[in-house]
1. Assuming 1.24 is Cα Rg over 2.2 N^0.38 Å, for residues 54-109 alone as calculated from a single structure, say which of 1, 2, 3 it is.
2. Given 64, 48, 35 as the derived value for Cα extents along the principal axes in Å, which of the supplied structures 1, 2, 3 does it correspond to?
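Please treat every number below as a calculation from the coordinates, not as lab data. Nothing here was measured: the structure is a model prediction, and the numbers come from that model.
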Structure 1
Amino acid sequence: MKIGFLFPGQGSQTVGMGKDLYVKYEPYRNVYEKVKDITGIDIADITFNENDGKLNETKYTQICILTMSLAILAILKENNIKADISAGLSLGEYTALMYSNLFSFEDGVKIVQKRGEYMQDLVPNGKWSMAAILGLEDEKVETACRKAKSGFVVPVNYNCIGQVVISGEDIAVEEAGKIAKELGAKKVRILNTSGPFHTEKLEESSIALGNELEKYSFNKCDSKVVKNLDGEFYSEGDNYLEILKKHIVSPVKFSKVLETMMENGIDTFIEIGPGKTLSGFVKRMAGERTINILNICDEASLENVINFINSKD
């Protein structure tokens, strides 16, 4: 059995996510306390309570999702459950890099905190949205974006076969969605995000993050991580700073990420964090392969994973 960890990104958050894990497991709570000490943000309060929608503000969303995933990893470490390869969707790639020790815990948390702030505060003025186009070929989604004339819209997340996310001005996203339906899309779903992520519109955020990253040192990854940019593994000779700068303004090639993991023998995927979105992507990409697809987002799913892994030992 070869295990792959997958870490979700922004848009997967829900109020109350992971609360039962927080109540039951001390290692889980300890991670929340460590992140609070580093950031000055009460992650537990924002995550578990309504707080006037704070959880959906990018500067809080990213650090809250990261914290939940890291807290689950702390429990998995105690149970000696490790990944052969890891990856994450957008924000989730930072969790994967922290898992592989490219950053120290404290540095990784600080970087993600700044990333969330930049991606919220440095977004150009305008009304922005993102939408998932379901059941349509990649090329036709690209065509729909090109045909939309009401504003800026581009494909940004190539999630899996039959699912591409588009991003841009809300009126243009709406128009591209209508065109996509005319071209045969089964569904268009507006996502719970607040900016034109992974587009050129975040160039200012990209530059600011690059300047921030210059303050940190990078370690050699001690486990394999697959990049969103191209679906290839991070390697020792990579310019991590440049890759993470580009990450903000470049499309996410997550379907290629999953292909790489499967081609390298991953047969058991564990999604770690809120929701089951990435598990759905794996199912779509698996084809005829026999793949175990698991997720951890609460106490029941955690115990299911631990029992499953132990049964295979």
Structure 2
Amino acid sequence: MVAKIIDGVAIAKAVRVGIAARAQALAARGIQPSLTVIVVGENPASAVYVRNKVRACGEAGIHSDVVHFPGDATEDQILSRIRALNADQTVHGILVQLPLPQHISVRRLLETIAVDKDVDGFHLYNVGGLVIGQTVFPPCTPYGVQKILEHENIEIEGKNVTVVGASNIVGKPMALMLMQREATVAICHAKTRDLAQYTILADIVVVAAGKPGLIVAPMIRTGAVVIDVGINFLPNGKLVGDVDFEGVRQKASYITPVPGGVGPMTVTMLLENTVAAAERATKAA
């Protein structure tokens, strides 16, 4: 068996057509979905991510602004701007680009963003809402994984799923979202003993551990679906995921590549959440 390689770029393109149509429908009513990204400092990787987000917004008909603070900006300065954006009815989504300088509290900034504008899905209300299935905006990367599974008609209900990595951004929300779809979920992390005993039993394996080559072919059951969320740069500059792609694809039924798998869907779901925020604001008006 050789796995089907899931084309995240193609799926993202298809999803964005629908998002652009919804943005156009709002624009016809005089409402342009709008996203503001807050950047603190001069992180080169963040600069690339923000450019990608701004470009994607433009292609989807979403207005975007970037508010850039110097690295020595105070927490109060940033919080003041977030509160102003919360009150601005023309702004539908607010995103704080991570990482932040060490003197800035990530938690305070994220908790200050209005729940209805938290398009990254990181506010405690949205994270907590995942437990009971009533979140306003799901975190973008797990949401993107869910959309990939739906697009490929991969059944989730009743399946055994192993999530490798227990971060607040991917692993934990991913597990909760899969449980809402009635999957049986195991969450593994750095302290898990004998990781293979969990992955080998899984119908679907979602890997977001940040360790290149962590998942190899003997750890995967024949015919499993493998979703690689990892982003790692090797010493030679090559971008790879957490999965031994060439080895695992000989056993899996579906596999996402890195790059070109989950990554494009993360930005796409940010666009989805932003347009949804504009639609919600319109209904509430």
Structure 3
Amino acid sequence: MAVIGIGIMGEPMARNLRRAGFEVTAFDLDPARMAAVAEVGIDPAPSPGVAAASAGIVLLSLPGVEAVDAVLFGPDGVAAHATAGTVVIDTTTSVPVRAAEQARHLAERGIAMLDAPVSGGRTGAEEATLSIMVGGPSATLERARPVLEALGRRITHLGEAVGAGGYGKLVNQIFVSIHFAAIAEGLTFAQRAGLDVEQLLPALQAGWADSTVLGVKAPQILDRAFDRPIGTVAVQHKDLRYINDAAAEFGMSLPFSGALLGLYDELVADGKSALDQIALIHLFERAAGVTVQRRPSAG
């Protein structure tokens, strides 16, 4: 099989597939990433098309819908080289209506597709505990199931139409994005009130404020570890654009997601695209005139 996109999520997924016994060929634009996975027995390919040519199953883990289009339909892409009967599993957080169009174009060449975006972050990818939201025909899912089972703990089939998985992932991203803002706003408020945020956290985590997001992101904030991203501002900005565009197509507005898109617009304009997505707290800190961090230890 082939994995195209060896980034924050794709690299650990490729390693888990190899560990599960799959013969894996990979492609990424970054030669260093290719070299790293080659050390664990994953074969590098010079293009997406070469990777897909004899793969049978092709898994995509890419930055967004434009990259998916290029990988699938470019001159050295999957569609031009994969054989009829190949299954494409797109784990990218993408645009559901575009995923449906991509599936139709692939079907004209005898290639099946699932949109199967994942949630769980890099830790979930490393530990093969991802939640995978799938859209597409049941028969195609059954062909792909052994691959997905090597990557995740929960596989949820959200519908027979490609795009259903993408809508499920956008719901996930609404929840997560708003949670980022709640953490940023709450911890900035705590700092401005003079509380020891590090001391406060166990109290929050013992009650209803607790969450996986708080447990992961609060230590990053306290350590000011924004340059070691679990997910980037650029990706979060992209996801919020997709969310708000989809809402507009439905003729509805999303007040929180719309406001958050404006905040991430500001982060991108400030040159923070490569930082972790919880760098959102910079905007709250700047407005409050404080910095949320660990207090120096006594002595």
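1. This value belongs to structure 2.
2. Going label by label, the one that fits is 3.
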